[in-house]
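*Asks:* Quick heads-up: structures coming right below.
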Structure P
Amino acid sequence: MGRLDQSERQALIRRSFLFKDVPQPILERLAGLSVTKHLDRRETLFNRGDEGDALYAVVEGLVRIWVGSDSGKELTLTIQEPGDVFGEIALLDGLPRTANATAQEATVLLVIQRSAFLQVLENEPTLARHIIELLCERMRLKTDLLSDFAFADLPVRLARKLGDLVMAHGEIDGNEARLGKRFSQTELAQMLGVSREAINKQLAVWSHKGIVSTEEGGLTVLDLATLRAHAAVDRIDPV
């Protein structure tokens, strides 16, 4: 893929909740402003501190959004998948990027530059309202994630993360699921902000109990019901 005609660009933009239900003329203007960008596996899209000058939508591939510490530790904030849109904060305020973005595999992006996007935004109240609703939704999600870090222990957080990965990438067969894309223990640790050793220890416990299997370098959930039970603890509902 990569060479998108206008209808395909509109379809991709329409799939994103950022542009859900926007009038067709706005959709056409946004599609007309967009360009495509190709990234190789492990190629950097932008670094923390770079100018926030564009909005991105994933056409194909995966983009890892992450931050690092001075000591070299890394924390994965999110994995952007096909249909996801990201970069909205820097797009709106023009301030430097607050995280790094790296392609996890060969990736194609649809790109809308900030200067062009703001011209549409300033003249389209409907689009501005959608942006506001998106930011509110993101704030609620962040509140939910913070409650996980504050009150949930590692087994709960890991069970939730594996559940999310299974839904996004897994092949589910009854009470079992195998991840179609392999995520290393280091990547899981980065997603949760813990050490690889902690992830290894927890997976070993679950493997002994028959909940997961880590054979052949992959990860298979052998007992989805039990994994979901580990994830089913009270959350704090955002208000």
Structure Q
Amino acid sequence: MPTTLELAARLLDARKNRTPLNASDANGPIDIEQAYAVQRTVWHEITQGARPAAWKVGAPNRHSEPTSAAIFPHHVRNSPARFSANDFRTLGIEAEIAVRFGRALPAQTEPYRRDEIVTAIASVHIAMELVDTRLADPEAAGPLWRLADNLVNGALVIGAAIPNWRALDFSGLTVRVHANTRLLAETIGRQPLDDLFYCLPWWLAHNGGAQAGDIITTGAWNGMHPVDLPTEVGVAFVGVGDISARIF
């Protein structure tokens, strides 16, 4: 069985040389603990151990335990964002909502209540995840490899704070995704897991709490949409705001 360091080295090599990693269940992490250990090792090597300030979290359904990955600081940018196409091997885009904590929530034994979490949130933002992977075939590689590969995150684009978000009916929002002026998706409602804040109690326990300024993006509203490079992409939450990124 490959060690954590060996698996991390393969991902780091794929990042450095932009060569897709042929991965499968047979040559990857043996369990979720090792997948997270690989993820942390790659993070440490790239950032020299800096504390993350942005994460993605999500789950396929309410019967599954959520998973999480830190997002590299140089991959978090404000809209309108600019990236080099050379920073990506593949590209998919997801419409999301991110929260930013305004005060710390230290680690504690009991899970935080929803009202405690919502009170600690300073702002809520339209976000767009740019999906990328070091894996040649992320579906064939399996969920543990995808978790080790930072949940196939490429970057995160953050929009302006949403005014009056506490009074907003998120379930009624129309969400559009477009690339090069072409509409890729338009849906009404369908917030992740029917609750924008569903994964946050789990994430706080998993992460050991939160610090003021931490950003958490909470899952795709209408799926992941592959696009070709170079491109100009954007997400609009109608009546709330929009964001964009140019990858050239």
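Please treat every number below as a calculation from the coordinates, not as lab data. As the structure is a prediction and not an experimental result, all values here were calculated from the model. Cβ atoms are built from the backbone, for glycine too; each structure is taken alone.
*Asks:* Taking FRET efficiency 1/(1 + (r/R0)^6) of positions 83 and 227 (r between Cβ atoms, R0 = 25 Å, to 0.05) as the quantity of interest, name the structure among P, Q where it is greatest.
*Replies:* Q
*Asks:* Compute relative contact order in percent (Cα under 8 Å, 6 or more apart) for each of P, Q and report the one that scores greatest.
*Replies:* Of structures P, Q, the maximum of relative contact order in percent (Cα under 8 Å, 6 or more apart) occurs in Q.
*Asks:* Which structure, out of P, Q, was Cα extents along the principal axes in Å, for residues 155-210 alone calculated from, if the result is 41, 28, 22?
*Replies:* On the way: P: 30, 23, 18; Q: 41, 28, 22.
Structure of origin is Q.
*Asks:* So distance in nm of label points 7 Å out along Cα→Cβ at positions 35 and 67, computed for just one structure, reads 0.3; which one of P, Q is that?
*Replies:* It was calculated from structure Q.
*Asks:* Right, next: When mean count of other Cβ atoms within 10 Å over residues 27-34 is compared over structures P, Q, which one is greatest?
*Replies:* P
*Asks:* Hey, helix-only ellipticity at 222 nm (-39500 (n - 2.57) for each DSSP H run of 4 or more, over all residues; to 500) derived from one of P, Q reads -6500; which structure?
*Replies:* Working: P: -14000; Q: -6500.
Considering all the candidates, the number was obtained from Q.
*Asks:* Comparing mean count of other Cβ atoms within 10 Å over residues 3-10 across P, Q, which structure shows the greatest value?
*Replies:* Working: P: 13.9; Q: 17.2.
By mean count of other Cβ atoms within 10 Å over residues 3-10, the leading structure of P, Q is Q.
*Asks:* Can you spot which of P, Q the value 0.99 was calculated from, given it is Rg/Rh (Cα atoms, Kirkwood Rh)?
*Replies:* Considering all the candidates, the number was obtained from P.
*Asks:* Name the one structure among P, Q that distance in nm of label points 7 Å out along Cα→Cβ at positions 131 and 179 of 1.1 was derived from.
*Replies:* Numbers: P: 3.5; Q: 1.1.
Answer by label: Q.
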